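Structures given as structure tokens follow.
Taken together, the values in this text are just the output of simple stated rules run on the coordinates, not laboratory data. Bear in mind that the values here come from a model prediction, so they are computed numbers and not experimental data.
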Structure 1
Amino acid sequence: MRETKSWGKGWAALAPFLLALLSMTGCSNENAGTGAAPAAGGGPKPKSVKLAFITNNSSEFWKIAQAGIRKYEQESKVQVDVKMPPNGTTEEQNQILESLSSQGYDAIAVSAIAPNDQVPALNKAAERSKLITFDSDAPKSSRLLYIGTNNYEAGKALGAQIVKLLPSGGKMAVFVGMLSADNAKQRLQGIEDAIAGKNIEIVDKREDNTDRAKARSNVEDIINAHPDLKLVAGLWSYNGPAIAAAIEALGKKGKVLAAVFDEEEQTLMAIESGTISATVVQKPFQFGYLASKWAHELATKPDVATAQIPADRSIDTGIEVIEKTNVADFKRKLAEMKK
């Protein structure tokens, strides 16, 4: 009995100290009840960064950009959510922008479909998220940086190819999703400046609003309406395959030449077969990689990243002209990038 009473007295004596110790332990864990694990060195674990990459349509072209995104994800251990407007409309893209910015995305990269019309939507997103553009710029908006092609220079490069293909001049037509997009306007301006004074006339310009069936039927309609048409040019990636399909269906291979943009598989196959003479390719892999990198750094190191933005707030990723002589080598390089 004495031993039992002795232990009871001992516990009674220790109780205040144990309560005090428990109280101190509870006070020192600032993350208790928050669900956040303490980080090494103290403090809560940093929240995961939310990054997004919004294209202007669901073209095959963006698969190459996604390969660039995957490379950056592997290097940096972050996730970049890719969103594609299924029908390539301004309304769809604006809804995606609104949804992501309202969900607290830290940084968003977007290829603007109609840059001037979308300024209010872009600026609203920029109020909540770090906003950059790629492929199609929106310089009148509050975006921080543009990553992509100098589309005017790319247009001039395609125009130079057209001059080579039509040494004696002739009539041509231009096809694109929307002429309101900055990349379309700038490419067309580059073509027009390159062919100026060369006796080459643009007899028609047709929009398809990213409707693939219309993209092809537009070409067929114009070729049928102008029996003396010498060349057709496509300004967006899917225009190349649509042009090739129309030329082959009408039996105009070799009679109506074609010069286009981008490296969709069917475009490259059409260059190999001689249906398309040349394509000016961009660097979509770099779009994905660099847009992911800048979005991540602007979200996590805003002061440092902002200080590193070039004075003209743009990064030119460059172009390359692909013809029958170099298409096989280009396809090999492309396959490597997609891995």
Structure 2
Amino acid sequence: MIALWFGLFASLCSAETLRVATYNTELSRKGPGLLLRDVAAGKDPQLLAVFAQITAAKPDIIALQGIDYDLQNQALAALADTLDYPFYFAAPPNAGLMSALDLDGNGQLGDAADAQGYGRFYGQGSMAILSKYPILREAVQDFTPLLWRDLPNALLPQTNGTPFPSAAAQAVQRLSSHGHWVVPIQHPTFGRITILTYHATPPVFDGPEDRNGKRNHDETAFWTQYLNGAFDPPAPANSFILLGDANLDPNAGDGLGRAMTNLLADPRLQDPLPDQPTVTFAQTGPLRVDYVLPSADWRVTAAQVTPPTPTASRHSLVWVDLTR
């Protein structure tokens, strides 16, 4: 009997784990190409602090926010090489994708807020994934082009009973401020796992129509609709992890927290780090906005909101260890 229990204990201790993380690095620069320049130089204090945070956490897969996108993914490739991740992914974002319309209703054209997602240049402060394991690019689902009005039960802004800022704007406005991605990854032990990731707009910087607040709500509500089968192909039934920067605390801040409350209560998901703040903003104090939510079939063995490093980012890196 002792030998049996010892064997079981040894088996549990040796079980392989998968560490999945999310981190808003806040590495966005003031212009295109500057992030690549700073990575290549290897001297920028913020970059070095971000690298130290990621290296210390040792995630197998990490979703990054605040990473400037370029069409050849040169900056991301340099980041991946520096951090020793053989696989990486980033799709064209909505951030900085300029429209020809006044999308924010300020009466002007060509502002950063008239892009499909806020950005002073294309790809500013976007998203990326780094992985130790192969990314199945041909199977990626990219919902970044989805129109906001095509989300079921969308909270489209109005003023005086009419679309804000205009019907023409709502006819082209996309839901994602950066992107919504479904990214399969092939793991040697766990098989195919799926990363669901996004980075939502802050629910502030607007007027009484609450355009940003409603868009932020719907960027999180998208995942509930996705898991409910609102889009094709359908969501995976198991072996997935939903993670990213929702810019939404269910209990505090200016956002419409019910979208996150509903998501955290979904029985298809687990919440390994309930009620733990992940960022401190000067205007709001501590908030929980960064999440790693595994599907219910995973076994969580550990999780942490790492202490933030002010030199790196106001956000904490959040990681969860998973096994079967």
P(r) over Cα pairs in 20 Å bins from 0, in percent derived as 28, 45, 14, 8, 4, 1 - corresponding label from 1, 2: 1
Computed -7000 for helix-only ellipticity at 222 nm (-39500 (n - 2.57) for each DSSP H run of 4 or more, over all residues; to 500) - originating structure among 1, 2: 2
